[in-house]
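Rule-based calculations on the coordinates, nothing more; no lab input. Note that the structure is a prediction, hence the values are computed from the model and not measured. Cβ atoms are built from the backbone, for glycine too; each structure is taken alone.
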Structure P
Amino acid sequence: MPRYDFRCPCGTQFEGLLASWAAPDPECPRCGQQTARLPSRISPIGNARPPMGDTRAPTSFEGTGNGNREYIAEWRRRLDTRRRFEEANPEHATKREAIAAHEGAFSTQPLTYRELAGRAASTGDATAAAADASKARTAGARKGEDGESARA
């Protein structure tokens, strides 16, 4: 729910939450008159970025400072903060899909198990489906290279 600042003709200013930007402005809590929204205040300090997620967390023993307890505890706090942030703001949740292949033809666009299952649904052969996906990625990459050289 967006938070807005409001001003009444009687001089009262207050903050309020609205269901959406299109919702009507509330009445003044002091006199009951119709209020007007004020322009948003700009914060000169602060951090507008969401908290760091697990995509930036260390993934090896060496990455944790060889098991440094303080460093690991700090990352746990960061990940807990991110989890709470995603619960409150689901539109910022990290997209998580299991990756079936990420090297070679799949280095720029990994093959997910969801895509692999969709490709293998008709034949039931995951190996052939993966080979087809690889051919499609390779053909798409060649097509992109041809398009770039034709433009040059």
Structure Q
Amino acid sequence: MASRGASGPSIIIGRFLLGLYFLVPGLAKIFANGSQLQLMEARGIPDAYPLLMFAGVSSLLGAAALMSGRYVKLAAYGFVIYVLLVNVLIHPFWIIEAETQNFVKNLAIMSGLLVLAGHAQFRWPSLSNWWKSDAAVLNASQPLTACPEKDA
């Protein structure tokens, strides 16, 4: 049985749900950021507001990429770095025991992102065909092969 690669139903649903996981908090970082800003300041993160806005915009762009199937590998690896930074800076369970659940939950999110990145093909960012899905661009770049002749 042939593998469907990065376009099977499980991968598509997983991409959408992971994207949703970053989309909703991304909106909150931009439009309702009071509690998140307080948390960042409480953790001693300098320039918290500009970093929070950067995280919000990055979350929205990355979520859109995951949910739409565009630049999936790049978005997934970008989110792995982002979640790793959030874990170390915001959820230091070795200092604040109550953060253990958030830290471990984020490890699970990172594992899902790594699996997704492992199934996605890399596509260089480009102004050419940026609106097309990874599958459409990568399939168009594959040479067409002739069908083998069937015996009569």
Structure R
Amino acid sequence: MAEPSQQNLDKMWKYVKGYAEKSGTTMHPTPAVTEAVVKGLAMHMDELGKPLCPCNFYKDKQEEAKLRRWMCACDEMQIYKYCHCLLFVREDGLPITEYLPDGHEGREVYGVVTDPTPDKGRALKHKAPAASADVDNTPSPASSSAAS
């Protein structure tokens, strides 16, 4: 498998560290999880010029990149503070699910996981009611994830 450029790898590490601080989350406590996602983001930067989430399968990455919804930090992270990649999590490694709508896969899998820093993150929380209707149409990380 090809390796991402050092330039984009460095850029993604800087972004991920900054976003974790800004959103009140931490990077996953298992280094291999964090490293795999950051590497996937950097590879997409090399390929697409954008940090498309590496934890989904896309029929057409170029078209998906134009939509922005799965650009890191994805819409789910910015609206619900939920990272299906498990890149941005609580210190115990669990994803925050308390803001997810009922029936969302994250809530079904993890239950209600509270946000230890509710005053941080969720820049797009005002979009939550409109986004909740589209939740069932999003790719399922469990059934459609593909390593990049």
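Summary of values
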item: Comparison of P, Q, R by volume of the Cα convex hull per residue in Å³ - largest value held by; result: P
item: When distance in nm of label points 7 Å out along Cα→Cβ at positions 89 and 113 is computed for each of P, Q, R, the largest belongs to; result: P
